[in-house]
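These notes open a run of structures that come right after.
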Structure I
Amino acid sequence: MAFTVAIDGPAAAGKGTVAKRVAAHFGFAHLDTGLLYRATGQRTLDGTDPVEAASSLNAEDLESDALRAPEVAQAASRVAAIPEVRQALIDFQRAFARRSGGAVLDGRDIGTVICPEAEVKLYVTALDDVRAARRHIELTGKGHDISYDEVLEDLRTRDARDSARATAPLKAADDAVLLDTSKLTIDQAVETAVAEINRRIA
């Protein structure tokens with residue numbers, strides 16, 4: 001039986017962590033769709049055409065540790081604004097979403113564009129300063145030399161670009177449940193998400 005959980009939201013709000021934990025709880029498959037755009041963006045940094053990069057992705061491209069680097073995040077945001085890139089990745093995401101056994105997808109346009117018929121839609125968000133602090137800890141912990149202010153500016157630049165793009169802008173689906181993680185622990189956020197999914201399953 002297919003059962004799709006669509007989780008959207010801005011960077012560092014916690015959607016990826018919530019998605020992974022929810023998928024593990026229910027035994028659903030999980031896809032971080034942002035990795036598709038990060039992998040595409042990374043390949044453009046060496047001069048590869050964005051549409052060509054998106055059309056020729058393979059599983060190994062999604063496993064690089066470099067995908068979390070700030071310059072790759074900016075490249076991902078740029079290629080995500082290209083309609084032809086998004087189209088090249090849509091079929092893969094939709095097929096994943098309707099696989100037997102259930103699936104959790106997290107990204108920026110899952111509930112609005114990729115899976116508008118998803119059984120559960122969540123929009124995970126948090127205050128800018130909270131998100132920047134989380135991402136700064138993550139990046140510096142991995143050895144990146146970047147300041148909190150630079151991270152905050154980077155997040156706000158990406159938010160503005162992702163929200164303003166003409167194709168599949170970042171926004172909550174009309175029927176999405178809002179989950180603000182600003183003052184929640186990860187466990188509390190996951191518990192809220194699990195409760196909402198259980199309610200829909202019942």
Structure II
Amino acid sequence: MTTHCVLSPNDYLRMPWKNGGGHTMQIAAHPAEAGLASFVWRVSVAEVTQDGPFSPFTGVDRTLVLLTGAGMKLAGDGEPMELRMPFEPLNFSGDEALHCSLVGGPVRDFNLMVRRGAAVGNVVVRREGGEPIPPADTYVCYAALGASECLVPGHPPISLAEDHALLVTLESGAGAHGLSVNPLAAGSVALIAAIRLQ
């Protein structure tokens with residue numbers, strides 16, 4: 001059985017960053033009541049308004065996608081990373097101690113976090129002619145720019161307005177693809193977190 005739920009910005013949970021340096025809007029997490037130390041996966045959108053350290057998340061794999069702004073540089077023990085191009089996912093380990101330097105003022109980003117050993121996930125960028133969405137147990141589709149239409153098997157088409165999200169959960173073992181996403185206008189972009197439990 002496939003279940004789905006449309007989420008508006010009013011449904012998102014405003015939460016302080018783990019290090020207290022700012023706030024994030026949590027779109028969805030599993031388990032739903034989990035805190036920052038116990039989630040299996042978490043999807044959020046954050047405003048980064050100043051330089052500072054990133055919160056450490058030991059045992060968590062992260063994916064960031066720049067939504068608006070000139071970008072940021074992340075520096076730590078390993079090779080420095082840059083998030084400069086909108087809608088290009090950047091993957092890194094939450095184990096790393098990273099410092100963020102903004103390139104040209106505040107930015108807004110989309111953030112997927114999955115706890116290593118409990119789940120794996122990736123972010124698919126869907127625009128006109130975009131890449132296919134892989135099979136998963138859970139999808140969180142976020143209308144990052146413009147509106148998009150989501151197709152869930154056995155349900156009528158679902159239109160998502162900008163900044164709204166769709167949470168889709170498939171029954172364990174349901175198998176194949178459980179979601180198709182089509183931007184409704186030229187320039188529309190949807191971000192889909194595709195998550196598989198382990």
Structure III
Amino acid sequence: MMRRLLLVLLLPLFLADCAKPVWAPDAAVQKARYHSGTAPSITLFTVIRKRGNEGAHSGLLINGDETVIFDPAGSWTNPAAPERNDVHFGMTPLMVKYYIDYHARSTYDVYEQTVPVSSAVAQAAIARALDNGAVMDAMCGRNVSRILHGLPGFESIGQTYFPKQIMRQFGALPGAVTTKHTDQDADNNKALLATQTAPAAP
């Protein structure tokens with residue numbers, strides 16, 4: 001009985017890198033690449049369920065030589081932000097707005113926390129996200145925390161499955177700035193994807 005319970009608990013660890021891969025073509029990625037021209041930074045997005053105040057999802061917006069979002073096991077998508085295994089390229093301000101709007105709704109709030117980093121740390125974060133591979137459902141926190149924990153300046157971020165725990169630790173980092181996004185849109189956020197088709201801003 002104990003052995004069976006242990007196998008059930010460990011199964012997600014063995015399956016974490018077995019999610020269905022998504023690999024946008026080179027031409028789509030090159031066309032979408034976006035450089036903000038602003039100082040390098042890493043932003044943690046945490047989706048919090050209003051009822052129960054539980055963490056539901058984590059994502060990382062990385063602003064380096066280009067701006068991408070690591071959205072492990074996420075369901076947001078946009079033609080102007082092609083994906084390679086949970087990394088979306090071309091994250092212009094419009095795409096970031098779309099991402100937030102998709103997650104913030106009548107039942108969920110979105111917390112945006114940003115810390116300044118060096119260019120080297122931002123590029124290391126992008127590299128780690130690209131090397132991570134596709135993520136299984138319900139494993140967003142584990143993969144976001146694992147990427148952060150391996151970066152200089154983020155050693156205090158413990159590896160965990162829980163988005164809210166990552167949010168608390170991230171908010172304690174020097175220079176962290178937090179913004180809360182609320183929305184009263186209907187809970188059927190899938191319908192938003194049909195409207196979020198405008199091309200990325202130049």
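Some observations on this one:
- Test item: helix-only ellipticity at 222 nm (-39500 (n - 2.57) for each DSSP H run of 4 or more, over all residues; to 500) calculated as -9500, pick one of I, II, III: III
- Which of I, II, III yields 0.98 [Rg/Rh (Cα atoms, Kirkwood Rh), for residues 94-165 alone, calculated]: III
- Structure with the greatest value (metric mean count of other Cβ atoms within 10 Å over residues 102-109, set I, II, III): I
- Structures I, II, III were shown, and Rg and Dmax of the Cα atoms in Å, for residues 30-117 alone at 12.5, 39 was computed from I.
Every number here is computed from the coordinates shown, using simple stated rules; none is lab data. Computed from a predicted model, the values in this text were never measured in an experiment. Cβ atoms are built from the backbone, for glycine too; each structure is taken alone.
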